[in-house]
Every structure is written in structure tokens, then in C-alpha cells.
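**Q** Below: a set of structures, written as C-alpha cells.
Just so it is clear, none of the values below were taken in a lab; they were calculated from the coordinates. Fair warning: this is a prediction, and the values are worked out from it, not measured in the lab. Cβ atoms are built from the backbone, for glycine too; each structure is taken alone.
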Structure I
């Protein structure tokens, strides 16, 4: 199994999305972060099950919320590097500026 590293901007993405969901309905942000953790766990167990979308960056679509987790695989160190957690409604090129 791989270890995950969530970069600071991706952590910020998660916090902002959770805050936004909590403003809509109390507890929804917690549910969002739970689903992020579950998807990250899946990625760490099955990193190549997710298709490459941009160069060497893979994007895993979350099951419940309209978000994609952008990550790369560091095979040598057995690490998953998560660079962004972005809404599918946002410009997909946004992550490239990171």
C-alpha cells in the first residue's frame, strides 16, 4: 500500500469545500471530508486503477460529491502525492497553476 501526501494547496481545497458545504447544511462538510478520506484510501490501495488525465497526473472522481482528486504516483518511494481536490464545476486547468 502507498502512503499519501496531501500538499498544502490541496488541504486548502478540502477545507474551503468543507466550509462551503457546512454553510449549506450543518454536518455536510464533515461528510465531504469523510468521502475525501475514503477516496484517498482507495487511491493508496489501487493507484493505477485511476486513469492518467494530464501528463502523469491522475484524477479520481469522488463518488458522492462533484469533486476530483488530482494526484501523481511516486513509485520509488511508494507515495501518492495529492496536488488538488477541485470541484468538477471549476476550470480543469486550475490545478496546472500549482
Structure II
């Protein structure tokens, strides 16, 4: 089972997932259906320990938002991987 939670900030939403057991690629469609809806006028930070293909699929799911970033605890923030917002660039670290 996978649990999702959200944390709304002024300019972005943190979408965090927690895997309670290992997952398989066959489960990906149902995981994406369970992912929370977010405000597309904000950015999205994806956070959670899981396979890269899950992170990639979530980034694709949230592509219509202002920008998408992945949390990296080593950096103390999230790295922007795609953006539609002027002033936010790929590679930028959004401090959390």
C-alpha cells in the first residue's frame, strides 16, 4: 500500500508518498490514480523514497502545474526538473 499526503504552501504543494511495501511496475496505473489532485496554479514538490520510475510518472502527472521539483534532503530543498513559470528555472533549488 502507498500513502499520499499533501502540504500546501503559498507557492507550491508538497506531495509526499510513503511505500509500506515494495511495489511493482504493474501497480503504477493504480498508484497514479491514487495520487492527490493539486492546484495547477502552483508548483509541486514530489517527496518520498521509491523507485525512479514512480518519481518520473508523478512528475509527468503533475506536468500541467507551474513547475515540478523533486525533494533532495542532502540539498535541504527540491530541485526543479520542469517549469512553465518565468523566474523559475530547471536546476533551481527550492528551499523547504
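**Q** Out of I, II, which structure matches -12000 when helix-only ellipticity at 222 nm (-39500 (n - 2.57) for each DSSP H run of 4 or more, over all residues; to 500) is calculated?
**A** Answer for the origin of the read-out: I.
**Q** If relative contact order in percent (Cα under 8 Å, 6 or more apart) is calculated from each of I, II, which structure is the one that comes out at 20?
**A** Checking each candidate, the match is II.
**Q** Still on this structure, please answer the following. Given structures I, II, which gives the highest value for FRET efficiency 1/(1 + (r/R0)^6) of positions 25 and 73 (r between Cβ atoms, R0 = 35 Å, to 0.05)?
**A** II
**Q** Match the computed value 12.7, 39 of Rg and Dmax of the Cα atoms in Å to one of the structures I, II, and report its label.
**A** Derived from II, not from the others.
**Q** Among the shown structures I, II, from which was the value 1.2 of distance in nm of label points 7 Å out along Cα→Cβ at positions 33 and 57 calculated?
**A** II
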